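What follows is calculated from the coordinates using simple rules that are stated; it is not laboratory data. Fair warning: this is a prediction, and the values are worked out from it, not measured in the lab.
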Structure I
Amino acid sequence: MKINISKENKPSYECMVIAETSQELALRAEEGWEKKHHCYTGFIFLTFAVEAMFIFYRKQADPSYVKKDKLARPEFHKEPLKLCSMPNITGQRD
């Protein structure tokens, strides 16, 4: 079986709209599989929206930031928070 997948970039607000719509559809769904489907869709698009916000705030706080610079996810998320004066919001390992 061959499945074609197309990819398009969406701004974070569109991802949030899809996530909120998915939440409403999940609340209205009657069958279990349908609730799961809409919940999973909502979580995926919420994740895309949050990721886009991290990139946006990183660019605002650090104009020299280039998206192509690869960092591990925890470090990528901690850096913009630190630049925005919220260094410990993601917690620490002690």
Structure II
Amino acid sequence: MTAEGLALPWPALASGLVVGMLLAVTYLWLLTRSVRSLAHARHPARRLLLGSLIRLLMVGAVFGGMLHVGNVPQALAAVVGFVMVRTVVVRWRIAREAA
């Protein structure tokens, strides 16, 4: 195996990371919007379930599409970007509420 065969596709990894980060921001924005709307909902449990299903389908469609069209390293980079943003935002919110 040559060195070219072991080279990582850096542009694909970078684009996967960016897609994962944007997906996490969208996911968290939809989650915040969904939770805030529960106070005014006629059926809060139904709205919570529907919002959860929409977010799950969105994440699954993006990752599934990346696996179908792209390649595995790009999809894994997207997962890493998603987890990174989610972790940073959750830690920031916890620190903000503790202060």
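Descriptive notes on the structure:
- Comparison of I, II by relative contact order in percent (Cα under 8 Å, 6 or more apart) - largest value held by: II
- Sorting I, II by Rg/Rh (Cα atoms, Kirkwood Rh) from high to low puts II first, with the largest value.
- Label whose coordinates, when helix-only ellipticity at 222 nm (-39500 (n - 2.57) for each DSSP H run of 4 or more, over all residues; to 500) is calculated, return -29000 (choices I, II): II
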